[in-house]
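Rule-based calculations on the coordinates, nothing more; no lab input. Just so you know, these numbers come straight off a predicted model, no measurement behind them. Cβ atoms are built from the backbone, for glycine too; each structure is taken alone.
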Structure I
């Protein structure tokens, strides 16, 4: 049985396009278009991530093309105004980069993306060197796991472990990622735990728990 990919290193993209700090503005745009990405890690030395340059970092050059805005906008958009004059990756990038390690859980990576409003995260090792990139689409790969694989994992990691005495009386069915648990259990107090653990299996969309025990039916 294949183990669920619980961490970033299981789903990240390892072949990554990156730029150095001196990369010219137009080269950055060309790379983004060629590789169909919205952001590029900026590296120095032997591959240490020092920042990320994104489409949002480059757009001020076009936005403020017609001249300096009013004073209110200037006060509110100082960093964007500085980026409008950027000629290199170092001048345009956001730094320090928002990064994760390969051992970061997928749930935590998703929280970081949502909290920091980014679509991609460079993945670094203990020395800050680039190992890969994880994107929103990478985090969604877990939902491509087939129902049979999910059924086996819920059976093995949830049912067999929580209810060794009554596992034969429990039916596990998964359809389109939705798992249904039905049957009799010897420990009714563990039913809520079973539901929570089944929901935590990577790729499960929802849980329908209909397990009966000594204290009644859920």
Structure II
């Protein structure tokens, strides 16, 4: 089976199990057979895009496409990250400054940034935080004050679209304090505190990162395989 087919199957299974759905229940919601769901999850069948979109839409999520370095380059990058002090990697992300500037906006560090803070040597493009939908207006005001520009997928650059996370588009912004991404949610996820030096960080536990973030989950699996 191809690596991509395996990743897609694993993603469907993770999303289904996180919602406590059986394969039969997901199949009924998406209007497909239980056998099709089982074969996709086992990586025995490459799902067409329409079928994959139906399965994900039945779970209120959608497919996001990204690219990453080829395996050899990715392994080399992860080996380099593992050999470097975590404090240096936190500094490179400008994480502390960004979190300080968020002030009293309720948030939890999520995604690959949460994995980094828990010691995983995986690449992090930009800090990600979980923010509640009911705090979207406060978050928008913060973004405006920070001269935020939202990622415009149509143009392939920042700017030209409204910063409000309620508006359609990726939850990714460039600000005067660096790039930030947001996982908008109804309630903040359960968090644990990790400490580095004199500072504590509220982060999504690693096991929950793997459920919620397919790309981070794939990188974490690759890290474990390398070990």
* Structure fact -> helix-only ellipticity at 222 nm (-39500 (n - 2.57) for each DSSP H run of 4 or more, over all residues; to 500) gets -8000 when computed on, of labels I, II, structure I
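A value of 2.7 was derived for distance in nm of label points 7 Å out along Cα→Cβ at positions 23 and 183; which structure in I, II was it taken from? Walk me through the numbers on the way to the answer.
Working: I: 5.3; II: 2.7.
The value was obtained from structure II.
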* To do: Assign the value 2.6, calculated as distance in nm of label points 7 Å out along Cα→Cβ at positions 103 and 151, to the correct structure from I, II.
  => II
* Asked: Given that Cα extents along the principal axes in Å, derived from a single structure, equals 74, 40, 28, which label among I, II identifies that structure?
  -> I
